[in-house]
Structure I
Amino acid sequence: MTTFLELKEEGIKRFGEAGAWVYDEWKKLNDTFFHGNNKVGPIVWGLTMQGESLGYYKAAENLIYLHRHLLRPIYPRNDLTWDVGYMNKNLSSDVLLHEMIHQRIHQTGGWVGETSHNNVRFVEEVNRISKMLGLGVKARVIEKNISQDKVKRQAKPDYLTMRELFYFPYASRHSSYYQKES
């Protein structure tokens, strides 16, 4: 079994200061939101599985991917490298927290439901963490409505939409939160 320190050392070898930062941030988030109960796995800066998402959790390997553009501007100049100096730490931390929710759910029995975001366990975690973050948002599973042979999903009033669940917590924050550094 690989330890936190071994994984962090590997992260530093591969990603330098960004590798150190992400493991330190994972530990801080794990202690704060999950009582230190998530089991650490590799955290990689690179292309995510879905290409457009900012993060991805691969349960079979306990692996968290964080999109490389969190470290590097989307329109890079030749003189810019992957560096925490270019990273929005608040956004990167929120993306990491989102993936850690998936990690927690997988490590405690998995989820039952239509998607990894629209299920009871994910919604419960969103509600719990939303309170801790002081976001004041509420989530619930969004039920399918079939009308004229078309499947439609409509969030109940005052609850997060499917998009907001998919991008929690960063879709629930005011944009000014990401204009300041942590």
Structure II
Amino acid sequence: MVKLKGNQVYLRAIEQKDLDFLYELENNTDVWEVSGTITPYSKNVLQLYLDNAHRDLFDVKQLRLVISTNQHETIGLIDIFDFEPNHKRAGLGIIILETQNRNKGIGAEAITLLCDYVFDVLDLNQVYANILEDNEASMHLFKKLGFVQVGVKKEWVRINKTYKNEVLLQKIKS
């Protein structure tokens, strides 16, 4: 039985009450590099997103879940994107907003919970992650969880008029 609850965190559907957290995260320029964002989001635009967040994964090909501590504090988001049910694969992305919540095993637990869900419930064969080559913490985290580097996209992401390589990591269902 798959559970979306671990020892430190649980994953839940995004809700209307998450508007302020989403606004803070999406407008935090410190995370724009990993999120691919280049412009701020208004609360109105984010409200429209929340109004449609209930749509089916098989319809919109993505799912965003909130990472909450067992004390019900919202600390991050974890996404399934580019969901391909025919090919049984999807992308995975994660962000823990505050640096004080990082390097405590929270991200590892959230990724493990989501991988259990996509492999056991969605019956996917693989998940993949795209990580900037210089993001050593994320590279270490994903490799520790069994993701394998399968390629490098050269000069893939443009940031501040320079280009960075993006690494493609995969985890195939065992």
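Bear in mind these aren't lab numbers, they're just calculated from the coordinates by the rules spelled out. Note that the structure is predicted; figures quoted are calculated from it, not measured. Cβ atoms are built from the backbone, for glycine too; each structure is taken alone.
With FRET efficiency 1/(1 + (r/R0)^6) of positions 32 and 152 (r between Cβ atoms, R0 = 41 Å, to 0.05) coming out at 0.65, pick the structure among I, II it was computed from. Mind dumping the intermediate values first?
Details: I: 0.65; II: 1.00.
Clearly, the read-out refers to I.
Out of I, II, which structure matches -12000 when helix-only ellipticity at 222 nm (-39500 (n - 2.57) for each DSSP H run of 4 or more, over all residues; to 500) is calculated?
On the way: I: -12000; II: -7500.
Corresponding structure: I.
Work out which structure the value 0.90 belongs to, where FRET efficiency 1/(1 + (r/R0)^6) of positions 120 and 136 (r between Cβ atoms, R0 = 30 Å, to 0.05) was derived from one of I, II. List each step's numbers first, then the result.
Values: I: 0.90; II: 0.50.
Attributed to the structure labelled I.
One of I, II was used to compute Cα extents along the principal axes in Å, for residues 48-95 alone, and the answer was 38, 23, 14. Which one was it? Don't skip to the end; give the middle numbers.
Details: I: 37, 20, 15; II: 38, 23, 14.
Derived from the structure labelled II.
If you rank structures I, II by distance in nm of label points 7 Å out along Cα→Cβ at positions 8 and 104, which sits at the top with the largest value?
Numbers: I: 2.1; II: 0.7.
Top value of distance in nm of label points 7 Å out along Cα→Cβ at positions 8 and 104 goes to structure I.
When you work out relative contact order in percent (Cα under 8 Å, 6 or more apart) for each of the structures I, II, which one comes out largest? Intermediate values should be presented prior to the final figure.
Numbers: I: 15; II: 19.
Once relative contact order in percent (Cα under 8 Å, 6 or more apart) is tallied for I, II, the winner is II.
Who wins on Rg/Rh (Cα atoms, Kirkwood Rh) among I, II, i.e. which is largest? Don't jump to the answer; show the numbers that get you there.
Working: I: 0.99; II: 0.94.
That would be structure I.
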